[in-house]
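K.L.:
Next up: some structures, all given as structure tokens.
Since every read-out is calculated from the coordinates, none of them should be taken as a lab result. Not measured: the values here are computed from a predicted model. Cβ atoms are built from the backbone, for glycine too; each structure is taken alone.
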Structure 1
Amino acid sequence: MAEVQKPIVVMKRYEMKYILSPEQTAYFKEKVKGHMQIDKFGLTSIASLYYDTPNYRLIRTSIEKPPFKEKIRLRSYGLATESSPVFLELKRKAYGIVYKRRVQSTIPLVKKFFDGEGDICAGGQINKEITTFRDHYKELAPACLIIYDRVAYFEPGGDLRLTIDHNPRYRTENLTLTHSMEGESLLPEGYTILEVKVQQAVPLWLSAILAEGKIYKGSFSKYGTAYKMHLQKLRSY
């Protein structure tokens, strides 16, 4: 495969999730002003195509909440084309710490990779990890598409990052990043997903905002929720 520009990013951090009502979302956005800044991209529609085995081994393991779990997904920012940049991400979580390996590519190159035709990028440790993952699970194919509209915040001079995901949705048909950004809702109307991402401890000012707003940490997996909703639909037929 051809080498791409800046193909690899490695991330290691703690991630905490919170489900916010419409009122809590408005409250939180107001309270973080002065502490955080919205990044230059503003509101961005993101699509993540999750790959899994024919019997959904990866997500079935994940929803059992083991101390170690892993997923692989292909992400685009906005509706993708065959030639636009997409990002293949291997995401692992071990004892509360999230590790992410990320490779920039294109849809045709990623398809060749999952068909077993070569590496995903030009060698190195990250290439080895992603290729080993593919070869271990075998028969990985698109299983679920997760879409949401994200506003990302950063802390000037710090490592704290916040994201608020509006209108999270999913689909299990038309599993391509080039079709549309439509899907079925994962949450009630107006509810959002807040993610707090930090390499060290959560700052006291943020803990105070969360406590005052009665915003409590929970466990929420977009893919896991979509999988359960899909099973419920199948059982109702």
Structure 2
Amino acid sequence: MATVDTYALAPRFAKYLRVTDVTDALDAVGRADLTLLDPAIRPLWFGLKFWGPAVTMRVVPTNQRMPVLTREEARRSHAIWNDMTGRGLRIQEHVRPGCVIVTSTNGARETGYWGSNNSMAMQAAGAVGIVTEGECRDTDEVIMQRTPVACRRIGRTIIPGRVELVDLEVPVGCGGVMIRPGDIVGCDWDGVIVVPQEVAEEVLAIAAQIAIDDKKGRRRLYERLGKPLDETVDVEAAEEYYKDIL
């Protein structure tokens, strides 16, 4: 596998590229639908966009129940659950500024692994996005906070008694595709994709050209229709930004 600094490369995807530009570029390098996450996995709020290297986590359904808790114990349910399962894994220790946290849930039912509190904590630690093939809960707050979460569904439950975190920073299957630590994950209103790191530089160059050609065509149509120009048809800025790879 080619070595590339995807933390340096990912912001170049984020600057001007859409998921669709990169999807077309992945087609061009022979990866096509191998890199498209299940279309049910979508951003929680319109306007959410992110690109970043994956930090991966694998969650599995548990085979044990939480005991009935006292009022005081209920406030410590997560700590109690970690003691019960013997899982000392902490995703926080792997988060780097600019990363995207990718959560494989392995068929767990209504996991609710991410909610308004822990997802915002990842954002505060530097994550630019969270992708899960499971659910997110507290979504009124997640949307109001503009916390960058893409998920399959909205849920209600949370971790104790339902799922266990068993692996960090390993290749995972998420939304039907392989995602490895360091692969570049992108999201916008069209959905979520992954760019394998060994083709990331070539995909970036092809996607940049596709995006610029699209901007040129749409700008001509804007002008024909008398529409005021906006940033999505700023051809000159995109050409200047990508001039070293075009």
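K.L.:
Given a value of -8000 for helix-only ellipticity at 222 nm (-39500 (n - 2.57) for each DSSP H run of 4 or more, over all residues; to 500), calculated from one of 1, 2, which structure does it belong to?
P.N.:
1
K.L.:
Work out distance in nm of label points 7 Å out along Cα→Cβ at positions 24 and 120 for each of structures 1, 2, then name the structure with the largest result.
P.N.:
Across 1, 2, distance in nm of label points 7 Å out along Cα→Cβ at positions 24 and 120 peaks for 2.
K.L.:
Continuing with this model, one more query. On distance in nm of label points 7 Å out along Cα→Cβ at positions 96 and 160, which of the structures labelled 1, 2 is highest?
P.N.:
2
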